[in-house]
Structures are given as C-alpha cells and as structure tokens.
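Bear in mind these aren't lab numbers, they're just calculated from the coordinates by the rules spelled out. Worth saying up front: this structure is predicted, and the values here are computed from it rather than measured. Cβ atoms are built from the backbone, for glycine too; each structure is taken alone.
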Structure I
Amino acid sequence: MERRPLERITDQGWNGTESAARLEGVVQPAWRGCVVWRDTDEPVMWRADETDLLPGAPIGTAVLAEEPTLSEEWWRAFGHSLDALARNKTRRVATPDTVKISQELVGESIRGVFPEVIDTTVERWVPAHADLNWANMSAPAFSLFDWEDWGNAPRGLDSATLWAASLAVPALADRVRRERRHDFESRDGKLMTLLVCAKVLGPDAHPEDPRIEPVWHRAQQVVSELQVG
C-alpha cells in the first residue's frame, strides 16, 4: 500500500513496484497487478500493488541492532542482484527519502558537513533500489522488495546506504563493505559513503546514535582518500 500527496506524484510516476518488475537478474517478488484511486477527502492518491508472497520474513528493522543469521547463499544472491540491478537501464531517477537525487543535491549534502570536499562530481549513474535497508530484504531466502524509490543514482548509493544501516553491528557493517568492495573503492562509492555519513552526522543527528563515532571515523578516512586521489 502506498499513499502520496498529489504534488509528490511527478512525471516519473509512482509505479515503482510495477516498473521494477521488468528488471533482469534481480531477485524480487513477482508483480501481479495494482489498483489506484484518489482520496475523496484529501488531496492524495492511494495505490495497492499485488505481488507474490515473500520467500521469507523481512530481516529486521531498517537499522539493525543485532547481527542476523545470513547464509553464504544469501550473500551470493544479494551480490548478484545488486550487480544485475546496476546493469539494467531506466529513465527513472531515484528518490531516496522521497527526494529526487541529483548532482546538485549530492554536492550540497556532502559539502554541508564536509566543506573540505571540493569536487563532488559523480562519474557514473546506474539503477539503484534507493532504500536498501534490512527491512526491505528477506531471509533465509533472499528477496529485495519495496521498490517505490528506485531509479538512476550515483554508483554505490545502495551499498553505502546498507553499510550505514549496519553500523550498530560492526561485524555486519564490515561484511557489507567486503561484499560490495568494488562499489566502495570507486570514486562514486566514496562520495556516496560521504553522502550517507552526512545524513547521520547532519543537524538532525541524535546524540545517542551508536553510529556517530564509526561514521565520523570512516568519513575522515574517505575525505583523505578523495583529497589524495
């Protein structure tokens, strides 16, 4: 089920789950149909998409506090799906946090917290889920769902987003970085790491968020790497 104000229904549409059904190589519930209607009392639209059942339960909340039990087969399916997603083509633009991502947004977000990073130019834009967290994947069988915000984004956005959602469990965060090493080692992946770090460290940061210290430490490393590079 999805509910959106009329002003948030752009030319891109809000048919993320439906349009994601054509993605090749990505493990996700099969899309079956939908119904859409306008609210009679408020300026909003409602949408209900029907898909196959998940092959397992959602792994947890968006940000995990305990390490989940995930098999090697799960990690392989996860990696293959993210790699396949990036090989697809789309005209959609990702809307993480329901905001359309752009070069301008990337630059402003990063420099707002890390002003020493002068060049924030993204080199490669690829299809991304744009809301990759532990509440949107299933286990023990892997499946990726909740496709409302997917579209083109800087390479590494999904990997960096999941890493940030894993930092309360250091071993899990390290595993995400190892599995998606090719994303994190790319220049765009480093920029996306700073983008998610900026969200954690920004003005709305909670002082007791256990991720603040590891995020700050990693951000300083990435800033140094970008300056050297």
Structure II
Amino acid sequence: MPSPAAQGTVEEQVMPSAQSASETLSAKQQAIPLIAAAMARSDMPRLNAVLNQGLDAGLTISEVKEVLVQLYAYTGFPRSLNALAELMKVVEERNRRGIQDAPGREPSGIIPTGNELLVVGKANQTHIAGAPVQGPLFDFAPIINQYLQAHLFGAIFERDNLDWQSRELATVGALAATPGVEAQLRSHMAASMRVGLTESQLRQLIQVLADHGDTDAAKRAREALDTQLAGATRQP
C-alpha cells in the first residue's frame, strides 16, 4: 500500500476543482495543451508565442518548466531539452522588457525512492488508468511498466508543483499533436476525466487547439474523446 503521504497526494490531486465545477478551462489551463502541442511538433516559433501566452495568463515559471520536463516521457528528451531552452530564452526576453514572471515553487514533498517509489507509482498509475495496468505487452516487456510506475507515475507525478489536471492537459495536447498514438490519446482522455476534468472542458481544449490553427491535433483529440465516451456509454 502507498504511504499515508502518497495516499493524501492522490486524494488531493483528483478532487474536482472550482474550475471543473464551472465546466470551463481557465486561461492558464487553456495555454497548457497549446504549449504541449507546439513542443511535440518542435515548432519553436509557435512554442515561443504560446509560452508567452501561458506566462501572460499567470502560469508560473516552475509550472511551465514542469510541463516541459514531464513531456519528455511522451515526446523524448531532445524535444524536452529544446523546449526548456526556448522557455529560458522567453523568460530572459521578458525580463529585459521589465516583465517579472512569478517563479512558482519547487515540489514540497520528499519523493520516495527504491521499492517505496515503485509502490507509490503503481498506486498513482492504477488510479489514473482506472484499473491495474497489465496485459500481453507488459508480460512481453515487464520492464517498461516498471519504468512507467517508478519514474513517470512515481518520480514525476509525485512532484506536487503541478496538479494532475494540468499534467493530463499537457499529455493530451502533446499526444493530439503526434500522429500514430491514437490509442494512448484515448486512454488519456479517460484519465483526464478521472482526475476531475469534464467532457465540457475537454471539448473546450479541442476548440482551443482548432482556434489556434492546430486542426489536425483538434481532429485527433475530438475523435479520441468521442470514441472514449462512446465506449464508456456501452459499458454495463
């Protein structure tokens, strides 16, 4: 079982927020999938623009860094490193213009290590996935699920300077911008709702992508959400 601290983290992260109750995404939340999509495509001019948009909307530097760090697990280290370099440039440019963005905070909790980290990560993964993650693929290559549990859902998701809703908004944005990962995109549409995002908010995410010219990403996201909702409706 996860430690009491880890259990508390899960409970806090998945409680619907006031923004969830309003059925709309805040300006900060809307910027996150745009940042993630531009990073996934390595579109640096676009990334520069949406990084500025996110900071203008009130994202802290720490929150944006955390989005870009997390997404290495979905887009690879090279894109993450390049995006972080672009963020560094954006912050420096804004400083020269006299804009002082809020630095934000570092994670407040102690990240567990060793077997405890694996236990906590497995609990987080199970909650986000809705059930224990298993199947032929993980029987064939069990080490990949250990990496997912210990590193992504453990070491990364235990960092509490970015809430789980924001993490899923980032993941959906990046996967929507990436052709060929439709199965994972559908999975994260479901995960987004498990951590408190609503269908209306996800529809708004799709519209935000479309409004910013990301029509292919919006189309993939819409199809993934529709498919996921249709499957959930058919379940007894």
Completion exercise
When distance in nm of label points 7 Å out along Cα→Cβ at positions 145 and 201 is calculated for structures I, II, the one with the largest value is I
Completion exercise
When distance in nm of label points 7 Å out along Cα→Cβ at positions 113 and 137 is calculated for structures I, II, the one with the largest value is II
Fill in the blank from the handout: Comparing I, II on relative contact order in percent (Cα under 8 Å, 6 or more apart), the highest sits with II
Practice task
Name the one structure among I, II that helix-only ellipticity at 222 nm (-39500 (n - 2.57) for each DSSP H run of 4 or more, over all residues; to 500) of -21500 was derived from.
Solution key: II
